[in-house]
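The structures come next, written out as structure tokens.
Read the figures in this text as sums done on the coordinates, not as results from a lab. Remember, predicted model here, so these are calculated numbers, not experimental data. Cβ atoms are built from the backbone, for glycine too; each structure is taken alone.
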Structure P
Amino acid sequence: MLVIQKLTKSYRRSSDTVEALAGVSLEVSAGEFAAVQGASGCGKTTLLLAAGGLLAPDGGTVEIDGRNPYALDPDRRAAFRAEKVGFVFQQFHLIPYLSVSDNVLAPALARSSPNAQKKARGLVERFGLADRAEHLPGELSVGERQRVALARALLNEPDLILADEPTGNLDEDNARIVLQSLADVAQSGRAVLLVTHDVTAAGFTQKRWRLDNGRLSEQ
């Protein structure tokens, strides 16, 4: 489902060049829950953004379900992402003036679905948010906000879920709920790639790599 080959990405900072990715290659198949571990600043988020078609690499290739998103024009790439990829971020990125239900429904704006309302209700119930459906994000606990973000990522039934430190702000119980939910998503036949510094979070996965100084090694 996700094939990354020899990916490179560098950033200019003042007079220095920071090599975030140095020839990174990995594969995640449908039904697999995989993780990339590494310390803060090692390039994990850069890898995830490049993997999801949000950040063009300097070199190498990304393929999602056999297609290179960077070979598409911006509009077609955005439509492809909406169909194929779901993102879960540590900072949630919920829309503050929309209710829980409407936040979960937001991806339907990019890719219409005749059953979007029904799917959203089902996801809200699945993640234990039915009694919070009309609340705004500011009225939710941190754990509830992350569950809303995960439900939103699943609305369009994407083939690939990319999760960036999704348990970084959560207590142990809420972290377990989110990680088990991601494991369940993989078991349903989707590919899930998690980037994390947390050894416990990585322990939920079937395949693991470590990223150090832009270089990947299999664990």
Structure Q
Amino acid sequence: MKFENLKMMAILLLAAVSAFAQTPASVMEKSSTWFRGSKGWELDFRATVQYANSPETATQSGILLVGDRDKFRLAVPGIAFYSDGVTLWQWNKEQKQVLIKAVADLPATLHPSEMLFKYLNCKATALKKDSWKSASVYVLTLDPSKYGKDFTAMEVWLSASDYSPVRLSTTDPMGNVTWYDISNIRKMQKVVDAEFKYKSVKGVDEVDMR
């Protein structure tokens, strides 16, 4: 019995030491490793904006598919975006109209695929353990200075089991806080280019703005 008690204490001590050994930089590196070796990622998200000095919030849900070299497909209610890395198609479904633009002409703030990787470009400055939806997570406080005046604060919540992102938050200079809740994130080993190109639909006007 004593041996079993000592064994249990040793296991608990080892787990505690392992958790203590985690640093902001090591957790960030493990999260970066989670993305490596995949050709694409698909996820569901819910973005909630909490406006400064106001009880009002705005919420938007969608599905995002991300490939390499600025390729993405974003679907939100009423609008779908396709980007093959060169051309962007914005399909406004209610207006039955597609706007065709050059990706190079778009401001960086309008690049949806950045949402998934934004935190990986920042230095992690603090780390704490928490829980989210009954699961353990690592919460990293980030230095957002890489993004200039776009953000004054950033934070990412990572799954403690595989270091994949489950929540992201950004604070803009006005004090507005945006939370991205991520679910059903999937790594993909193969994504065909056709997934990122709009296919003409009968009755939908196409306006080339390039």
Computed -9000 for helix-only ellipticity at 222 nm (-39500 (n - 2.57) for each DSSP H run of 4 or more, over all residues; to 500) - originating structure among P, Q: P
Which structure, out of P, Q, was distance in nm of label points 7 Å out along Cα→Cβ at positions 43 and 155 calculated from, if the result is 1.7? Q
Here relative contact order in percent (Cα under 8 Å, 6 or more apart) was calculated and came to 24; which of the structures P, Q was it taken from? Q
Assign the value 1.23, calculated as Cα Rg over 2.2 N^0.38 Å, to the correct structure from P, Q. Q
Structure responsible for 11.1, with Kirkwood radius over Cα pairs in Å, for residues 35-74 alone calculated and labels P, Q on offer: P
